[in-house]
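No lab work stands behind these numbers, since they all come straight from the coordinates. What you see is a predicted model, and the numbers here were worked out from it, not measured in a lab. Cβ atoms are built from the backbone, for glycine too; each structure is taken alone.
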Structure I
Amino acid sequence: MDDRRKLLGGRIRDARIRLSYTQDQLAKESGLSSPQIISQIEKGERDLKAWELFTIAKALYLEISELLTEEYSLEINVLWRQAPSSGKEIIEAEFLRRCQQYALVEKLCECSIEKILPSYNDVNLKTMSYDDANKLGERLWEALKLGDRPAYSLRSMLEDDYGVKIWYKNLGDDGSAASAKGPFGAAIIINSEEAPWRRNFSIGHELFHLMTWTQTMELGVLDEKVEKLANAFSSALLLPTKPLKEAFEARIKDNKVANADFIEIARQFDVSTSALAYRLINLQFVNRDEVEKLLETPSFKSLDRTYRMGAWSQPPTLPERFVRLSFLAYQKGNLSRSKLADFFNVSIADIKEKLSEYGLDEEFDSQAKVCAA
């Protein structure tokens with residue numbers, strides 16, 4: 001019994017340190033009366049009551065089973081494009097916990113993903129050129145059959161067809177995006193405060209890291225070159241040459257493209273005007289100096305903002321597929337109502353309201369059957 005207490009206490013200590021919590025902070029987050037209680041638990045000097053284990057696990061962004069399983073591990077890497085200046089450890093822990101919840105409801109609903117995300121671990125990130133990254137993006141665009149406007153279908157395809165878990169969270173003014181791979185599969189977290197077209201680009205950027213994960217892990221760091229390779233990949237994926245060329249050439253008049261038309265092309269592909277500009281530069285469709293000067297022109301920036309005003313939208317607080325599967329698991333009796341509330345991060349009384357946000361009705365029996373003719 002003492003050995004089991006010490007083992008559990010050591011796991012709680014490791015998880016606390018991962019979050020940069022002091023024992024006093026963990027005690028407060030867990031609703032315990034003093035940091036001495038946490039100290040005793042971590043040393044294995046005290047048995048945990050069931051409610052204490054529940055509140056401690058929740059404060060550490062872990063499931064109780066994770067603390068008790070023999071295969072316990074906190075070694076899941078989260079790779080940041082740009083990490084927030086504060087709260088990074090908490091955000092990572094919550095992100096990973098959410099991914100594990102997502103994987104659980106997939107399992108409870110017997111929802112198997114048959115398609116496997118293409119992997120490009122045979123590429124060499126040390127020697128890869130930006131042209132190679134562009135070709136890789138176009139290659140994936142063709143393989144996934146994303147159509148002429150990839151940004152509009154990429155996220156839903158990754159989630160529904162390939163099981164990539166995409167979450168949105170307010171990461172502050174300086175946080176951008178991150179990716180991770182673990183027992184739950186592949187996952188991405190995006191700053192919900194970014195413009196929709198920047199969120200699209202971030203998904204493509206993080207997808208590059210997921211598809212070259214083994215190589216990236218071997219490098220051990222996302223250096224400036226690898227980040228630029230990911231940008232080049234995302235640019236080619238979202239702005240494939242053929243449809244972009246057709247859209248661009250259709251707006252040429254007297255060998256020029258009007259500023260308003262330039263912005264409209266960016267809107268058509270749902271990317272930022274800067275992403276469009278540098279893709280056109282790389283394809284040698286426009287002059288670099290001229291376009292870079294245009295991007296810095298106040299009147300052009302104002303026009304861009306005006307054209308984008310009606311296009312801004314906030315992403316859902318929870319992935320729609322995650323909500324659907326959680327609701328289905330609940331209706332099948334595989335997920336308790338209290339657990340459903342926990343997954344939705346609401347009180348039990350607010351479950352109905354949360355479901356209605358996603359067009360789901362708790363009164364509707366999704367398990368009802370129709371007789372075959």
Structure II
Amino acid sequence: MDASRWWKLASIALAILFAPLARSAEFYTEDLRIPMAAAGARGLEAFLMRPAASGQYPLALISHGSPRNVDDRAGMTAHGYRATAFEFARRGFAALVVLRRGYGTSSGGLIDSFGSCSHPDYRHALTVSVADLEAAIAAMQKRNDVTTRGMIAIGYSAGGLATVGLTAQPPPGLVAAINFAGGRGSARAGMVCGDKTLVDLFRQLGTTSRVPMLWVYASNDGFFAPELAHRFRDAFAGSGGKVTFVDAPAFGKDGHFLFSNSSAATWTSYVDNFLRAQNLLHRIAMDPVPAPPQLGANGKDAFAQYLGHVPHKAFAVAPDGSFGWRSHMPTVEDARREALEACSRHARGCNIYAIDDALSR
């Protein structure tokens with residue numbers, strides 16, 4: 001993945017367009033640590049979101065990508081996938097975002113490194129990643145509000161490959177999995193380290209994977225181009241893997257970031273079709289919070305980004321469509337004040353439109 005661009009887009013752009021956390025009282029959220037001896041005393045960083053009503057909800061395990069620049073790993077957070085978790089929570093799952101070893105506050109350094117580009121050891125890297133996902137599943141099995149019966153797994157980029165790997169030695173209860181732009185070793189646009197080795201790994205995984213999978217790759221993916229993605233698919237399916245493959249249309253400047261806010265209406269439709277085919281589409285809860293009607297195209301894009309950021313945050317708008325917003329503030333009042341100040345630099349009559357994940361009252 002591309003260094004700073006990757007994590008900025010993955011934490012901001014993984015917000016879901018038209019799927020904010022409105023009326024958040026309908027959902028329960030929790031920051032937690034996943035116990036894992038290999039991850040040290042603190043374990044793995046994780047974030048859970050599920051419907052607030054009492055009961056047991058099937059697990060939706062969400063696995064992240066890996067930035068090209070290893071220095072960007074430290075800045076990652078499970079909350080970067082908060083809005084993604086919401087999309088699965090509103091479909092009736094207990095969505096768990098887990099940061100694997102060496103990412104965010106999960107210790108481990110470069111434990112999942114595949115080594116040199118000339119001789120990549122993708123099998124080692126995959127083994128490490130799958131072990132972290134298995135630790136997360138084991139932790140969820142001990143909860144009263146989550147069940148691993150009927151669970152699904154979702155992965156993006158390196159997390160997509162990890163998810164494919166999980167299906168090759170599936171834990172009990174895993175009934176479906178989703179791979180968005182999965183792979184490893186993209187050193188730069190058009191260049192993947194040891195692509196034949198990577199294709200062969202997909203072939204090996206297909207020999208034991210029998211969990212139904214959805215794979216989505218965009219036509220302008222700058223990391224795993226269609227020709228290579230098709231080789232992944234053909235190798236995996238040719239050895240027995242079960243794949244519903246989507247050749248998604250071009251998205252933005254780089255389709256690798258299809259799993260993002262401005263394409264949510266597209267990728268959630270793929271997910272819903274797949275889940276429906278597996279009899280796993282439990283519900284779709286809540287109406288979306290609409291963007292302020294006076295916003296122009298740029299303002300609507302900004303509001304979509306706002307929805308994906310974590311509290312405390314506020315969005316202010318003026319009658320002429322000018323706007324300003326702030327997030328990650330210490331308090332709601334700080335967010336309100338600074339959003340109004342930002343909006344007032346461009347227009348008069350600014351008012352707070354949204355606070356955190358709900359319309360302002």
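Structural remarks
- Which of I, II yields 0.30 [FRET efficiency 1/(1 + (r/R0)^6) of positions 65 and 337 (r between Cβ atoms, R0 = 30 Å, to 0.05), calculated]: II
- Identity of the structure behind -17000 (criterion: helix-only ellipticity at 222 nm (-39500 (n - 2.57) for each DSSP H run of 4 or more, over all residues; to 500), calculated), options I, II: I
- Origin of the value 2.9, where distance in nm of label points 7 Å out along Cα→Cβ at positions 161 and 345 was derived from one of I, II: I
- Entry that produces 17.1 once mean projected area of the Cα convex hull in nm² is calculated, selected from I, II: II
- Comparison of I, II - label where distance in nm of label points 7 Å out along Cα→Cβ at positions 89 and 113 is highest: II
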